[in-house]
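Undergrad: Down below are the structures I want you to see.
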Structure 1
Amino acid sequence: MDRVRVIAPCSSANLGSGFDVFGLALEAFYDTLTAELTDNDIKVEVSGLGAEKIPTDPSRNTAGLVAKNLLAGRGLGVNIGLEKGIPSRMGLGSSGASAAACAVALNHLLGLGLVRDELVRLAALGEVAAAGASHADNVAASVLGGFTIVRAHEEWFKVVRLDPPPNLEVALAMPSVETPQNKTAKSRAILPKSVAFNDAVTNVKNAALVVAGFHLGDIDMIGRGMTDALVEPARMRLIPNYLETKKAAYAAGASGVAISGAGPAVIAVVDADKVSAGTVASAMKNAFLEGGIRCEGLCSRPSVKGTVKIL
């Protein structure tokens with residue numbers, strides 16, 4: 001087989017306290033990628049949502065950059081058809097899903113048999129095209145589905161996956177906020193170069209709660225652990241009415257609220273046995289609207305399958 005089609009889910013990275021470590025795959029949106037091996041160069045065609053804003057130069061496209069890394073020295077090319085279903089520059093892992101899809105497709109076509117950690121590591125290389133750095137939080141969630149934890153280091157790379165609790169749902173608020181083309185890189189550039197010791201300790205405690213909450217199936221514990229003392233204070237300045245929206249989500253019954261990835265989307269985790277995710281999504285949407293900001297609110301369940309072949 002020299003052609004395959006795959007779909008990759010969107011994701012929310014960080015979940016507050018887990019910057020560059022946590023990811024949660026979501027069913028809200030998907031990218032579809034078709035890859036066909038050739039004897040020529042790497043070619044990328046993009047269609048679908050926001051296609052006109054996504055570069056097709058393989059070195060500047062996350063899927064194309066993954067292909068360049070995987071095909072180097074093999075004397076092969078690939079035609080990549082990328083149908084975007086995930087909104088870009090929203091903080092929902094759009095670039096990561098494209099990279100994940102390409103890694104899974106080429107692993108299949110080339111018969112590489114990559115183990116999970118290596119597949120995610122190679123997919124993360126594609127993020128250099130979007131963020132200026134390789135980071136694996138979004139791609140891990142898109143590749144594997146569920147809740148993922150990444151420990152990325154030059155000498156040791158490890159991914160852990162946990163199933164989300166069956167009653168966990170998320171509410172999303174997607175405000176219409178002006179963002180730059182290289183939004184992820186710029187949102188990383190504003191982060192502090194050093195942080196207070198007490199804040200670092202607080203984030204370690206909170207991140208541990210998130211992991212424990214997923215392991216134990218305790219959504220309230222997950223929510224309490226999403227409080228972020230390091231990244232959110234810098235990034236929330238880029239999202240008008242963020243604090244009001246966060247308060248509205250908690251008032252509506254959310255267990256935890258955070259900026260989704262680099263934003264501007266806001267994610268709230270909800271125990272569906274106690275609260276309607278739709279109620280929380282509406283509350284967040286209305287909070288943005290009251291601040292004069294157009295916003296779309298929606299609900300989603302976690303995607304437990306990750307990137308899958310459909311042809």
Structure 2
Amino acid sequence: MVSTAAPPVRTAAPPGLTSTDALLVGMVLIWGVNYIVLKAVLAAMNPFALNAVRFSLAAAAVAAIALVRRAPRPPRAALVRLGLLGLLGNTIYQFAFIQGVALTRAGNAALIMAAVPVQTAVLSHLGGHERLRRRDVLGLLISTAGITAIVLGSGHEVGFGPTMKGDLLILASTFCWSVYTIGTKPMADRFGPLSATAWTMGLGAIPLVLVSIPAVVAEPWRAVRPAIWAGIVFSAFGALVVAYLIWSRGVQRIGPSRTALYSNVTPIVAMLTAWALLGETPTAWQGAGAAGIFTGIYLTRT
């Protein structure tokens with residue numbers, strides 16, 4: 001069945017904060033908690049086996065939601081583009097990110113990941129998807145400076161040289177995610193966020209699972225504790241299903257660069273979680289960095 005959805009219409013992001021912004025804050029909270037959950041799960045099982053299971057669960061769940069909601073089915077010509085986007089935003093991104101984190105310092109990874117909003121804004125502007133105002137550029141710069149302050153104020157070691165391979169893998173993953181974010185906008189405009197997410201996640205999960213088969217077979221599944229399974233389920237349905245649908249809606253409603261800027265809030269969630277659970281009191285630099293991130297978001301959304 002070929003979709004009869006209307007052709008994409010380019011509209012400006014609505015001025016001021018909207019319900020989409022509130023959902024994006026919720027998405028960041030999920031991702032912040034997921035970071036802690038994944039650390040616990042990865043300590044107990046192979047990362048490739050984990051990704052294969054959680055993406056299989058997530059892809060099946062989003063596909064089921066799309067069927068129930070009768071989301072538009074893209075024509076065959078659009079499936080090629082959706083498949084390529086899924087390969088970038090799910091398969092390659094996940095492998096590059098996981099391997100990069102394993103080969104570099106936590107501080108390096110956090111700083112490099114802060115490039116996502118800037119990369120997305122530049123590529124989106126050059127591609128004609130969004131027109132950046134001066135206050136948008138200022139907001140991106142202030143938010144990036146805020147991330148830097150949080151990372152350097154956290155005491156995490158930062159340094160480049162021996163970790164170059166890991167750093168380059170993290171940088172490659174940020175580029176993949178930026179291209180995926182921009183590329184899904186016309187698809188979300190045409191077929192809706194639900195359909196775009198279902199097809200990119202489903203098609204992207206196929207090569208991810210195929211490559212991970214050896215790890216899945218080798219994993220001692222009978223030894224996986226119920227708490228670990230609970231973490232896998234949360235990561236699949238929370239960090240992938242719910243968060244990806246919110247991200248896709250954000251890309252459609254407020255644009256790729258403004259949506260990507262919310263990813264910079266994740267370190268704030270991690271910082272507050274460490275404060276509440278581990279007693280790690282934030283430093284003055286981290287407080288200033290958090291203020292800078294929220295200032296940057298406010299500038300781009302008003």
Structure 3
Amino acid sequence: MPLSQVTVKAPATTANLGPGFDVFGLALQEPTDQATLTLIPEGIKIAVSGLSAATSTTIPEKSPAGVVAIHMLREFSLKAGVNMEIERRISPSVGLGSSAASAAAVAYGLNRLFSLKLDNRELIRLAAKGEVASAGVEHADNVSAAVCGDFVIVKSYRPLEVVILKSPPNMEVCVAFPHMAAPVNKTEKARSVVPKTVSTAKLVRNVGNAAAIASGFATGDVDLIGTSMLDAVVEPARAFLVPGYHQVRENALRVGACGVAVSGAGPAMIAIVNKTKADALKVADAMKEGFESAGFSATAFATRPGKGACLMETE
């Protein structure tokens with residue numbers, strides 16, 4: 001029977017992992033956003049609850065979720081409207097892919113509601129359109145991970161090609177972010193400081209580290225993944241946007257993290273931990289202390305790589 005309502009869960013994600021700017025993405029087990037999509041006769045309605053609900057836009061043209069819905073209803077000539085109730089559990093504007101989660105959840109949910117039978121590549125293409133509302137660009141690293149789960153490599157944008165690799169079972173991910181006011185158009189600002197030209201030496205270093213990270217996921221080598229999370233191009237240019245960056249990094253490595261990087265556009269930072277060698281909770285606490293040393297209270301937690309968007313309920 002045709003569905004009239006679906007509830008979809010989509011994960012937080014971390015992008016770049018150091019040298020993989022706009023190419024690498026990783027889904028996290030926690031936290032997740034939830035979206036309930038209900039068919040209505042016409043139009044697009046959005047209601048937001050949870051984290052930062054009071055400051056979240058409900059204007060479809062300005063919302064990542066709304067933009068995805070607009071594109072899908074038009075592209076597939078869908079003769080209906082949709083009411084979207086989005087429950088935010090992913091902190092917005094910290095670099096954990098909150099906009100990507102909403103976009104992925106809507107693309108996945110509308111695909112199921114209308115039985116469009118779209119594959120992951122098409123879902124990623126559509127979800128990426130929602131990123132224009134928050135980042136100004138259709139970047140696919142976060143949405144690819146939010147749709148597919150685990151570790152993704154955006155091999156090409158035109159045509160869109162994404163490689164998916166399973167995460168090692170002994171890999172844990174620590175996340176920490178300072179409690180600070182997000183600047184207006186934070187992601188666009190972070191992208192604006194990315195160097196326009198790169199030396200051959202820095203290019204070679206980043207290609208080598210990126211290749212090693214991919215190899216680490218392919219072979220299940222957590223230590224190789226962590227020690228290769230070194231960026232010579234983007235992260236050094238963005239470090240000033242993250243208060244306590246150097247202390248957070250130093251603290252995490254000191255208590256056993258394999259590698260540390262800014263998560264997406266920040267200010268969240270992630271650390272990769274081999275659970276057979278270090279305690280992820282201790283690493284998370286050390287990262288929190290790093291932000292506190294810079295004068296900011298902070299949130300920190302430990303999680304694992306996670307699955308992509310999935311259906312929770314249907315009617």
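Taken together, the values in this text are just the output of simple stated rules run on the coordinates, not laboratory data. These numbers were taken from a predicted model, which means no experiment stands behind them. Cβ atoms are built from the backbone, for glycine too; each structure is taken alone.
Undergrad: Say we calculate distance in nm of label points 7 Å out along Cα→Cβ at positions 93 and 253 for every structure; which of 1, 2, 3 gives the highest result?
TA: 3
Undergrad: From 1, 2, 3, which structure was distance in nm of label points 7 Å out along Cα→Cβ at positions 141 and 229 = 1.3 calculated on? Show your work: numbers first, answer last.
TA: Values: 1: 2.4; 2: 5.3; 3: 1.3.
Derived from 3, not from the others.
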